[in-house]
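What follows are several structures.
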Structure I
Amino acid sequence: MERNAMDKLRSWKSKKHRKPLLITGVRQCGKTYLIKSFAESDFNDIAYLNFDGNEGLKSVFDYDFNTKRIIDELGSVVLGKKIIPGTTLVVFDEIQDCPRAIQSLKYFCEEMPELHVIAAGSLLGVALRKEGISFPVGKVDRLEMFPMSFEEFVKADGGDKYIEGIKKLPYERELSELYSVPLEKFLKNYYIVGGMPEAVQTWIDTHDYKEVEDVQDRILKDYADDFGKHTSSETATKIKLIWDAIPSQIARDNNKFIFSHVKQGARSKDLEDALEWLVNSGIAYKLNLVSTPELPLSGMADNTYFKVYMSDVGLLRRKSNVNYRTILDGDASYIHFKGALTENYVMVQLKCMEIDCYFWRTKADAELDFLTDYEGILLPIEVKAADNTKAKSLHLFCNRYKPKMAIKTSLKNVGDNMDGDTHVWSLPLYLLFRIKEYVANEMGWQ
């Protein structure tokens, strides 16, 4: 399956001042598969080394950080072959299980820059925040991976012709049914399947929703098992409480995350660490409030007032026990959660595009779903689950803060209008992958 991150790996390989690459991301999002595919297509050989349960491998790093010695032992003793800088890709997988290997990346950067080194781990984001692990600040390049985006899903499911066809069209053109009808169907299937590579591959192989749900159930169980394996029993219990509460918190009218709704009488200080574990592991995302939208938004964010989303819309759908037939056929009683699922979908797509975002809310209950300052441009984004694009909050925001551009995303076709000084684009949910292109055209960067 084609992943957009492959281009980033190839760009890293050709960098003049390349450093070891540290890849983070939620468990089972396809890190190892992508790395091995990269090695197969772009290198003569791979030196793949997995630290999970491998005490002998860990011991190679116990003596010192002499990179020549380490590479010689890894090649001749551990792998039985020569590691050749420039032609061999060295991969340290599950590197969080060997803190000294993480430290060694500093020395590979300084002493052996010609060697291509990639380090990855399923809970690396959690491990790097543990006390006692010395992180090689400034000595590594970083790449965060996510579950497959909608664009990647469509390509994997045989819809590449629609994606490539759309990219050839003028961005302002309304889409004909040649594109809109199949893409709406792909969108429904993405809500059901999500972007976890194993679930997507199962869907491609079988087109059987039940088979997909078996995979999703296993992934959800694996996540829950990790709570106990990598934390204390007390912390694991708290993590599970928050994990189980996410669907109901997302579905609330005022979907600010409230710790007391996780467990009666619970205070934020009792559960904050557990939530941060989920965020650092990549399983959940936090969306912070910005009340005063001044640039940069990161400086105006309220870290105490936030929403929480899941990293995969398919897993949210399954964890929330929404039947796949409900997604396909619709139901009058499904309207409310449909909005929550759609918001989570948009959050996931923005994360996949590495667009940092927040939300905006007033005391008078006006709320804007997403707000970003991508490339220094204040961009409000309003989300609707169907084709109703009335957006009072967006209108209020545009009139008050006068951004040059705004996005309304729904099932309505491509279109635009002026709201005061703001050029508002209607962008179908299945075209969110073009959002950077719309910004570039609006700002005259293309």
Structure II
Amino acid sequence: MSARGEFSSRLGFVLAAAGSAVGLGNIWGFPTQVASNGGAAFVLVYVLLAFVLAYPVLMAELIIGRATQSNMVDALGKISGSKLGRATGIWGFITVSLILSFYALVAGWMIAFGLESISEMFNLSSISEWLTTQSLLRNIIFCGIFMFLTAMIVTGGVSDGIERWSVRLMPTLLILITALIAYVLTQDGAMEGLKVYLLPDFSKVWDPDLLISAMGQAFFSMSLGVGTMLVYGSYVSKSEKLPTLGASVALVDIGVAVIAGLLIIPAMYVALHNGVQIFSESGELIAGDSLIFTVLPSLFDSMGAIGQYVALTFFVLMIIAALTSSISMLEVPVAYVVESKGVTRSKAVWLITLVIFCVSTIIAFNFESLFGLVIAATTQYSQPLLGLVLCIFVGWVWKRDSILQELKQSDEQVEHSLFWKIWPWYIRSVCPLIIAIMFYRSL
């Protein structure tokens, strides 16, 4: 075990990295994108693009991390040999900190709605109303609770904090989602939703908007570009075969996204059957926060007494999905402060948590003007550009021999593998081009 900390098992790493990738976006964004974009046709395109675009970039982050055994700033400084690399690393950890600042607010709403289902069980209607009504006080309190939970896990370090909790939280998430699917599929209207989700409409496959949506979903759902996978990669044992490890993470992430669709879309059609509005005025399925905080709560209300238990299970699921992502986000700036500034882990965690909570509070106070702006600036603009720069560093700046030597530490024959025949030129030429086109189209 190195002084930096290390994942103690392959399963621990896969569950932690997949947990980082499996976030609220997988559960509330992916299913409605599928239903609005040709059902299973979108799933096929998404799975293809996840391996064509996201997997190569994921591998770039993992290889940089393990080769340098460093945080994002020092790692990019080492492989580029320049201040530009370090500046990119700083840009990355500022971006991930801003993502966490709005993410914590949304996760706080999940906690509030989860508690609301408990208060409903005890007929505490005034408390229920306060928990589900947008207010500055509620947002700040529950954002603070969520950041506290995240910080408590990260203070434990890699194996005693991140790995220990990921190994517990990820299986719990899968059990809860499976139980909810089993229940929802017994309800009237569910089969119609299942058809919408699983029957492909191949006429939409070549729609440019579908391709861009699927590409964006594949890229962002694996939390690429902001250093989370790079930092996790730096805690991987030198004996692990990285191409196989990366493929495992990608498969778990894709699997959870697809399984989430089996829950959300049938649930929406059950809601429709129960008289809940699930389409917007433009005729598209309601997505995002409106889906989670309006459509589904209306569905739970229409289910009678059991609806409160279904609601509680669902929001516990959402809190777990949020936590597995937030711990990886917090680890990016923490790793930098601990390694580059010589601060103890505990002190670094609480200091950075406080700073991010202050930023969340500023967003909460200026919600109308800042919330959407911060989301767009980080996920639509900063994240793909960081991914593009990472591809350029790995493909053009970092020497190929150095990359090969790193991979050979765990696999002497990697030079003759299909991965090595494709990946180096792919990350050098194809990935930057695809990301650039995707970024241009999103503008």
Structure III
Amino acid sequence: MTVSRDLAAWALDLRPESLPDEVVRLARDAILDTVGVILAGVGEPVTRIVGDLVAEDGCRPVASQLGSRLRTSPEHAALLNGVSGHALDFDDVSRSMEGHPSVVALPAALAAAEAAGASGAELLTAYVVGVEVMGKLGRALGSAHYQAGWHATATVGAVGAAVAAGRLLGLDLDGLERAVAIAVSEAGGSRQNFGTMTKPFHAGHAARSGVHAARLAARGLTASAAALEGRYGYFALFAPGGGRAETLVPGLGRPFELVDPGLSVKRYPCCFATHRALDAVLDLRREHGLEPDQVERVRVTVPAGGLAPLIYDRPGTGLEGKFSMGYVVAAALLDGEVGLGSFGDEMVRRSEIGELEDRIEVAEDPAVPIDHNPMEEGEVTVGIVLRDGSVLERTVRHPRGSPERRLTGAELVAKFRDCASGPLAPDGVERALACLERLERLDDVGELTAALRPAVMAA
């Protein structure tokens, strides 16, 4: 038995009825959030660029781009929905994989489920499998993988997407083992592309690669049985000397990633490494009625490695601003909020922002204890020195939306309504919500995708 085969066996053995109620509830919440951010990203430039190319190529229409009336191949649907879901960087994150699991697992599973005519319960179970594989694979790779410059959403995501899609497409044990191995050769993604359209492309590419791997495996494409643990396999390439392939399978479902450590749902549409600082700044601003001209300087201290994804000191575009601690702190101080409207190019380039950025210092503190993921573990401290000499300070360990401070059901629904209000009419938003709330009872996921298509406009 190989790691790939053991992984495939676990994924095929999991039955919808065996999922704990807590896992089903958490999966339903995460799917609701992910569908919402997919809808919110439909009109983004990166989604339009990829969508235009997909439409130009043309494909057999068996799977849907959410928030549009386009139907295309399973691979292209997974690509488009993954790109759209990550376009705003508003999707959930996992501290285990140091990346974004749902925006890869759900588009891959949804495309495969729609093509296969699967039920809502089968979709939900495949999504759970995809997230589980990504989380445990991320843990087995270790933090050196991310620090080396790989974008785990893409590298880890491709394998998880292949398992989720392959299960829905009816692969047997041999077929799913091959799908995992094929996905190993499709995995890739560089963090150098953060702050550009290619970052959301990573998520779509991983989802597409997983579906592609599963469909190729179904047709008999061969691949190495030792693609994960072999001498030149996944772990050797992506975590040389640091990965532990042998820990991957024993940890599956023990406990489920959705339960422990859980997923963090975003309150702000920017890199999660900024969220603890944002909570601190916004709370201090509100509690003390702060205005930007009162601020002499700001110091933000994060755990060692906590600045790894924040590669822009002085962003010039809205996309770059999502990966700049200085910008988001300045925007929070200036505007009193950080939302979807905070990341237009013109917002980042405001002169007032530049003046505030000059007063913000960001540093890593190696004394802050962490175990694996500095973007979510440890604590972030914000100190604001005012012009009158007084000092305001706030330390945040768990930001709003993290597993320790989960968003309420009402907050999740409110976020969904806000995200969905662009492509869907108000009655369409409510129909979509109704479908998502009873997802595991749907006989065919086509009912859900139909509810997520905008109505035809009258001539």
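Taking distance in nm of label points 7 Å out along Cα→Cβ at positions 142 and 358 as the criterion, the top-ranked structure out of I, II, III is III, with the highest value. Here relative contact order in percent (Cα under 8 Å, 6 or more apart) was calculated and came to 33; which of the structures I, II, III was it taken from? Label of the originating structure: II. Taking distance in nm of label points 7 Å out along Cα→Cβ at positions 6 and 382 as the criterion, the top-ranked structure out of I, II, III is III, with the highest value.
Among the shown structures I, II, III, from which was the value -13000 of helix-only ellipticity at 222 nm (-39500 (n - 2.57) for each DSSP H run of 4 or more, over all residues; to 500) calculated? The read-out was computed on structure I.
Readers should treat all values here as calculations from the given coordinates under stated rules, not as data from a laboratory. Note that this is a predicted model, so its numbers are computed, not measured. Cβ atoms are built from the backbone, for glycine too; each structure is taken alone.
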